[in-house]
Structure I
Amino acid sequence: MELRNDEMEKLYAETFQSIEEGTILKGKILALRQDGVIVDIGYKSEGFIPIEEFTNQETASLEPGKHIDVFVERLEDSEGVIRLSKDRATKIKIWDNLELALRDGSPVQGRITGKTKGGLLVDISGVSAFLPGSQVDVKPIKDIDNLIGKKITFKVIKLNNKLSNVIVSRRAILEGEIQRKKGETLEKLKEGQLMKGVVKNITDYGVFVDLGGIDGLLHISDISWGRINHPSEFFAIGDEIEVLILKYDEEHEKVTLGYKQRKPDPWSIVDEKYPVGKRVKGKVVSITDYGAFIELEEGLEGLVHISEIDWLSRPKHPSKYLSIGETVETVVLKVDKEERRLSLSIKQIKPSPWEMVSQRYSVGQKISGKVKTITDFGVFVGLPEGVDGLIHISDLSWTKHIKHPSEIFRKGQKIEAVILGIEPDDEKMALGLKQIETDPWMHDIPERLKLGSEVNGKVLTITDFGIFVELEGGVEGLIYSSEIIKPASGKIEDVIKIGENISVRIIKIDCEERKIGLSMKNLKRVEE
């Protein structure tokens, strides 16, 4: 049965009366043109969308038969073409989604595109939104530029369609996530339980660990059974660690954590595991002026005192022998379980040089060595075995009065000496320089110098108690102050100069005390 023309017009009118300007419809692409896209929306005329509304990527995916959402801007223009917009359809749908998200609190996704005064700009599928600085995170962010370009989930907190004003919050999403994690954490949080967490902050007194929405404090005293100077020696921010729940205050939501408690205290069996005399290997973890700390196992360290590093009587700084991270062998000297102290030795792994000295040398034997140290009281001479012998100032000369050893020695000088005594247990060796020659006070001096004889000598020193004079053969004598002929001025230096040769008379010879007394007055009286 065929319809008349008037019936056909009536049917078209009923079909298209629901299509109005300002509505969103589903259209089917009919054709692609260089200037736009032809779309069928079920109207008597075809619709047209300008090509400018499509990105290059969208244009590449367009094909006839594909359905898209369009906004009816104008039913028919002067050319009988329906003006459509893909952009306005998209934005209207986005606004509808934003309104829904504002009502029910559902999250939306957007990409941060840049900074603006007071916050950040966010693109939500083509709609520009504002993210206030206070809503970026739960805590202040130092470098906010790192967020630019990232796609992030937000919560819509304010919307004004007429003004196109959208305000979003990232902080609300993060707080919600924290509360969700906190609830899950609190359900399984029990004292004595092992839990994993992330190091959130490090202070001088401990570490704050995020257990999942709730923070726990790991005090510095609960980090290691051994010595610790600062928590940063063990942890860095962002580290994932396993901790033990020591205490949970449910009312105040305070959690106390332990790290060292995951393992037994190594000091509880230190005396059994490391008895005195046992050789053990460890890693150098710290070097100080007084020694080095050696880690034998996690939480257990021993000290090698500087005196136990080398057999030298005056060892060098510990850093000259050891370096951090080096593995060394030691022997246990002392264990104090109560004080948590362990004394170790490196030098006693090697034979004592004093044992070799006692075997190789004997009293009366001549040795040669180099001057290592010069002191007020004598000279230390180094031997090939690495030990030092001392020549006391009183053993430098039989006859000369030496004020300081530096008068006759210099550091590094090679000399010969005689061993006077060896004490291996006390690590001491006494040497003598004058003993290389025969004692002149026993034979030579009594034969050459007679009591009452007149002799010549060179003035060495002028003191308050007399004048020291060097006589023939290098022996010294003293002109007593009472035996000096003083000038009228009273100053001896006015008439007698150091280095001057003078005549004196011997008035006393004491070979046992090794002293010779001289006189100027006695010589004058005899002449008169």
Structure II
Amino acid sequence: MSESSATTSARPRRRVVNLPAHVGPTRASAYVCEAVSCLSMQSHDVLLGLGERVAAAGLTDVEVKRVGCLGLCAAGPLVQIPETGELFAHVVPDNLGGIVEALAAAVPGGERVPEAPFFSRQLRIVTENSGRIDPESLEDYVASGGYQALRTVLSTMTPAEVRDEIARSGLRGRGGAGYPTGLKWNTVAKAIGSPKYVICNADEGDPGAFMDRSVLESDPYRVLEGMAIAAYAVGASIGYVYCRAEYPLAVSRLHKAIQAAGRSNYLGASMLDTEFSFEVDIRQGAGAFVCGEETALIASLEGGRGTPRTRPPYPAVAGLWHQPTLINNVETFANVAPIIRKGGSWFAGLGTATSKGTKVFALAGRVVNTGLIEVPMGTTLREIVFDIGGGIVDGRAFKAVQTGGPSGGCIPSEFLDMGVDYESLIGVGSFMGSGGMIVMDETSCMVDVARYFMDFCREESCGKCVPCRVGTTQLFMLLERITTGEATMDDLAQMERLGHMVQRTSLCGLGQGAPNPIFSTLRYFRDEYVAHIVDRVCPAGVCSIEPAPVST
């Protein structure tokens, strides 16, 4: 990996630019990442500056191109020359000479630079276009095979055949619970009521998670194509993308994609000259974490307060406006087109016996290569953290990895060789969630980690049910007492009893999952809780505990 000088901390100067279409054969290309992480480090100025430098050098057969997320967010801004495999990291606008020289020397079909393990150990299905196409170009998407699956579906397949193909693939919902996608689609298709709706859940709120945001920023047409195929399969005519307002770039690119797809008849009335019609609109959420839950999302989309309701009935039978509604998340819809193109059996051949395909993770925390990755189900934690992730920052010891967001669990080093899939994560006290993966080293206090996630859950509780509204606050107060050295072993026992009560009696997944970080850290790191309470010391040196008074 080539590196230029370190990036400056100045805020990038945003300018509107319409990139000219490249005319004639391309000898080499410069792909400039324009996802949020790289944009925040002046990648837009890199794009403009590189275009000017290439033109000044007379490289008329070189294309400078805006692309979506290249994945290695820790090293941005990133510029890649796909013909040679060269990747330039930490690029700054005033130091582009090395890239121009590499573009001038690029020879199509020549020897390629070997890929770093971060890239070579991945299998990209959902993210296959990320960092490869201009996310604002319909032409780029179509040239990469986009809308081929939709054409196939509308011209050669019945809705039942589409549902059968999705069921055959073994695809499970990537939003957290892992419910079989084909089964959900069949339930909506058989439900009585009209109109039927398709909702894309892009309300990604887990701390450290940015998978759905990145997919929408990098390949919005893929998600729209998946939604259109799903709508055809279940008999829906109206779709919504519910995306949080904190994702302005994702919303902007999605809006442009909807407009462009409509103009080209990939959305709207009589799509692709067939009798099928499907309209899509965007609804922005205000950032309430609870709106990631299906019924709370529906309440918000209807214009009400985003609070969950009891189930059944489930949204598949009585959802938006009390009509049958299909809800899948961004990553689930992004898997649909490849499955139709390559077949359900192809997808079912990837992953494990019960967890098929790949999973996108946001790798964050105390790991060298933070960023967005996609790996086959069953890939071990050790491969993810040490091969793809490059190991722990500063050579420190690995302590745990947290998966599943605020409702997930912390997995210790003894499970580093465990394959990551739905069942294995549940077996060790965590779960898949939407795909956040936070790596912790020896400097992390596991009691403080549990306190942080409980603080998040109590703040995000909608307050509708008492167990969650009151219980999460009481659990947080008990954790506060432990981290300040004021708790007793009776407090610890009370916290465990209260956690089980909150888990059993809360209305929705937020409250039901809120005690999980406590249970998982107690399961594997109980000695740290005892040290805080009995010895009045934080082994990691994170918590401020006053030493016990010395008796005289």
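Observations on the structure shown:
- For 13 (relative contact order in percent (Cα under 8 Å, 6 or more apart), calculated) the corresponding structure among I, II: II
- When percent of Cα pairs over 34 Å apart is calculated for each of structures I, II, structure I comes out greatest.
- With helix-only ellipticity at 222 nm (-39500 (n - 2.57) for each DSSP H run of 4 or more, over all residues; to 500) derived as -11000, matching label from I, II: II
- Parent structure of the calculated result 15.6, given that Kirkwood radius over Cα pairs in Å, for residues 130-257 alone is the read-out and I, II the choices: II
- Which of I, II yields 36, 18, 11 [semi-axes √(5λ) of the Cα gyration tensor in Å, for residues 362-497 alone, calculated]: I
- Identity of the structure behind 13.1, 44 (criterion: Rg and Dmax of the Cα atoms in Å, for residues 202-281 alone, calculated), options I, II: II
Where a number appears in this text, it was derived from the coordinates with a stated rule and is not lab data. What you see is a predicted model; the values in this text were computed from it and never measured.
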